[in-house]
Structure I
Amino acid sequence: MHKIEGISASEGIAIAKAYKIVEPDLSFKDHPASDKDKEIGRLHEALTASIEELTTIKANIVDNLGEKEGLVFQSHIQMLSDPEFISSIEQLILDKNFCAEKALDVTSNNFIHLFKSNVTNVWMKAQIRERTSDVIDIKRRVLGHLLNIKLPDLSLVDKPVIVVAKDITPSDIAQLNGKYVKGIVAEFGAQTSHSSIMARTLKLPMILRAKDAIKEIRNDDELIVDGLSGTIVINPTRLQVIDYHQRIKAFNVEMKKLQGFKEKLTTTEDNRHVSVEANIGNDNDLKSVTDSSAEGIGLYRTEFLFLGQNHIPSEQEQFESYRKAVFHMKGRPIVFRTLDIGNDKQINGLKLTNEPNPALGIRGLRLSLGSEELFRTQLRALIRASSYGEISIIFPMVSTIDEYRRARSIYDEERAAMKKDGQNMGTVNLGVMIEVPSAALLADEFAKEVDVVSVGTNDLVQYLMAADRMDGKVAGLYQQLNPAVIRTLKYIVDSFHTEGKSVSICGELASMRIAIPLLIGLGVDSFSMNSESILKVRKLISKIDSKYAKKIVDQIVRNAATSDDVVKQLNNFLDKI
């Protein structure tokens, strides 16, 4: 018996034999192109074959998982059809005399380097990991056709197994036989990757960053994959197997119990209502909002409509997506965040100059105010959508009151012009994201002027602690439960409550088990998170006495000096419920 630790990307527990994906050798001989036209012909044949495969995979995914998951493969098809991508490969063949394999390899690596360059924003780093994985997946498929090598096919698995791989791609998951594949272990990967999202949709336990899994695990080893703790047990003892079978039963019972929290208002043990809402990226995520019984959409990240497009979406295109979301919610709250794009998040059609530190540069509302027509177009689309139901609009990366006033003035101008033209419109609440320390310190002033507020704790913590959590050298300083963060949150909540206004939290903190009693005690009114966490958070909140939680928070604010002090207090609280 031996254990490997990793990180959980999809919850659940599975017991089955190991099935290792042995990657084929896709190395190639680097030889000059003796016939350039022939090399270009080989390239196009491989691209066409890859697109045909991906079209079939996409159709299967749409049938089994829905349109949303099919978008991953549509993006792969678009990239393989992208004239810029293809011409870059062709030019290397023509100008550098590269063979098709080398030209593909160099171009793919150049695209990956381009994605990674000048990226400092935490959220975007997660997106870059996804795009990088997609490019690697695409390159691997095309290389396979160029070399006449068949890639692993998980659809051929015909017995219960746990897949073990260096990395797991969306294409791998798309081809697996759900009847037999019980879990996934990989040495690499990210919890936010397309593969992880698909595994969660399929309810497959998945553990990533399992160091040396390929080396330590042999084919047909019996494995226990504990997607709750991130533990892999290799060749467990009989008693361990019995124990984990009991855990599987308990987990299944717990999942059934969670269904009892659907269609219910979220209330604390002492009957204080707290709204638990969903974060989404586009209207393809609406099904998950319904499935999780979210009480609203606390954060609609509108930049997802722009990212990966070959053009800037028109007012009509934006309106149709926003309208669909508003109509879907049937009167439940929906909060749209205006474009959160900056130098570290490029969109086609909008050229931004390089900056030495994009995280502190032109992004969020700063970019919108500097690209006024883009901003006005988005505001018009949102105002039109409000005719289908009340909405809220919040502006990201706001540092000063003046910025908010200027944004509101532009909004008022557009609304007045639309009213004059006889355009239908409804109620719109305007507000800000508080994610910059200056805005947090001015919370009392913002509270007098805005209709709504949402605290983006991911960036707020990063800026308060001056620590990028993706930088391993300072990751230990990215402390979401540091007393400085808690005191800042208390000041924000108290400031808005003084003005009779609610406060929403939409960062990672909103779904962290240890942070829930803290946020309840602070008086946070609304939690917004990924849909998968909603029912678990709703259940936990139902066990918390908000008055007792407030006493604990008051003690923390008065006495805690370190993150460890806070963690100890909150764990003691959770142990008692």
Structure II
Amino acid sequence: MSTLRVTGLASGIDYESMITKLMDAQRVPLDKLNQKKQINQWVQDDYRTLNNKILDFKNAAFDMKLQSGYLAKSATSSNDSIATVSGTANAIEGQYTLKVQQLAGAASLTSGKLTGTKLSDMGIATASKITIKGAKGSVDLDINPNDSFEQFAANFNSQSAATGVKVSYDSTLKTMFFSSTKTGADANIDLKGANLNQLFNLTGVSAQTITGSVDSLTAGTQLSGVTGTQTLTVNVGGVVHTFDVTSATKVGDLIDSMNSDLQSSEIKVSLDKDGKLSFANADSSKAITFAESDSGLLDSLGLDSPMVVTGNPAIHADGKNAIISFNGVQGEYDSNTFTVAGLSVTAKQESSTATTIGVTQDVDSVYNKIKTFVDKYNDLISTINSELSEDRYRDYTPLTDAQRKEMSDTQIEQWESKAKSGLLASDSLLTNSLYTMRQSLSSSVSGLASGQMKYLSDIGISSSLISGSSVSGNYQDNGKLYIDETKLKQMIADNPDEVTALFTSDDGNSKSSSGDGIATRLYNQASSVFSQIVDKAGASTSVRSTYVLGKESLELDDQISRLQTRLDDMETRYYNQFTAMETYISQMNSRSSSLASLLNSGG
């Protein structure tokens, strides 16, 4: 478009107004295209808003397809101070007894009374290390004499993810409390370091290692000096373990056999770096002694004097399992919250008396699940019916920019409310979907056993409800469902399996829905409608070229762009024509003035 425009200075004609009026007439098709594009966008928005509600209903229908939702059980404990219980879908209705013999506990250690405010106040003069070992692993921690007790605790706890051990320092009690991060017999604490007793005066179990006197043993070494079959006896604190040994027995096989049998006594057998037989004893208070059935066996293994006993300044503590008796059967769990016989149990207190556990069908839970589903269905069809029946005001087209300039904000809002109304009125996609859903609800579920409930009305759900002299539901409700609460709860209590089948059955036939349960049908139909709307209006993340209205919008953009270019060219041509005429008139006026000037001078 030309940037040099000569207005009617010479002719006195208002070309600007003339061209504006000419272009206003020419822009009518462009306005119509922009209005069409705006309607396209509004329809798209309406579809997407509705699809959000359809998606919500689809998700609800999916939940209703799951049988577990209909198997909810209600469990009660006769003594909640001892144990609380809740039922799962796997629980079986009935009465049970539960006795909590021992609560699960974490491994714990408690320091003596600490003096001062930092490690140096406890006599730690130089930097050193302690080893923290728990159920998760082992970490070496640096000890700095200048660290406060709080800083030590923070450093210690920074490794808890790797060790499974934490510590709490109470400044009022001047005490460190060490604890494993989990409960159970597998939870443990091992603290090792020469300065532990000096630092914390911990009370726990010291460990030791006993090393034989014969070196250079290997896993493949055979005890060739042994005659016949001999018996090796390992006595751990009064608990006797025996092992048969022959001249063909390999040291590695003997170690494996001992580790398997001595595990209960917390003894670990291995060969050290010098090839000596080594017994790691987690509890030095339980003395280890060795005996043989005949001479020569202990000498071959280096378990006769002299043996080396090394103390390990380790402090050890173990957690403990919960021990319960359920209907007379004993079990152990590493936590006080566990599942037994389909019941989720939280043990709270040890007791010598049994607690009675009662399990019943959770009617209210299933009823509320069905009611929520029905409410979502009613909400959905109400929204769809509202869209289908909304009045369409065709005289209220989207406003042009020029029209907006002439109106107030309130007038614009009122106008556009009319313009947006009824855009999905009588929409065939929605009409067909609504019809299909209503038909699914009223049709029987085939394939169920004879005499079994096959209609929603059999369990007290229908589009009309008569209760005494009160009648709910008529044709004006457009398929809204009503629930007979008393009947539905009775059906859930008396026939839970039939109620479940009525909603969740699936015949596996994609070409027919007659054998599908109500929830299965509606889930499939909601999925289909959702997909159809996405195909037509897209989703928030969709590319416009992938759905119908988006493609139409792109085509309108192209038409608008082409028409806008033609109008710009036309406007430029008008200005060029009027400019040329204005220039010619200006030239003629100039010549006329010159001629008049010559005539006057000659006179």
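Given a computed value of -13000 for helix-only ellipticity at 222 nm (-39500 (n - 2.57) for each DSSP H run of 4 or more, over all residues; to 500), which structure among I, II does it belong to?
II
Where does the value 2.2 come from, among I, II, when distance in nm of label points 7 Å out along Cα→Cβ at positions 229 and 517 is the thing being computed?
Working through the options, I get structure I.
Tell me which structure, out of I, II, gives 22 once relative contact order in percent (Cα under 8 Å, 6 or more apart) is calculated.
Checking each candidate, the match is II.
Given a value of 25.2, 79 for Rg and Dmax of the Cα atoms in Å, point me to the structure among I, II it was derived from.
Comparing all candidates, it corresponds to I.
Quick one: mean projected area of the Cα convex hull in nm², for residues 101-188 alone came out at 6.7 when computed from one of I, II, so which one is it?
I
Quick check: 0.20 is what I get for FRET efficiency 1/(1 + (r/R0)^6) of positions 21 and 365 (r between Cβ atoms, R0 = 35 Å, to 0.05), calculated from one of I, II. Which structure matches?
Considering all the candidates, the number was obtained from I.
log10 I(q)/I(0) by the Debye sum over Cα atoms at q = 0.14, 0.20 Å⁻¹, for residues 445-540 alone was computed and gave -0.67, -1.04; which structure, I, II, did it come from?
Corresponding structure: II.
Every number in this text was worked out from the coordinates using simple rules, so none of it is lab data. Bear in mind the structure is a predicted one, so any value in this text is a computation, not a measurement. Cβ atoms are built from the backbone, for glycine too; each structure is taken alone.
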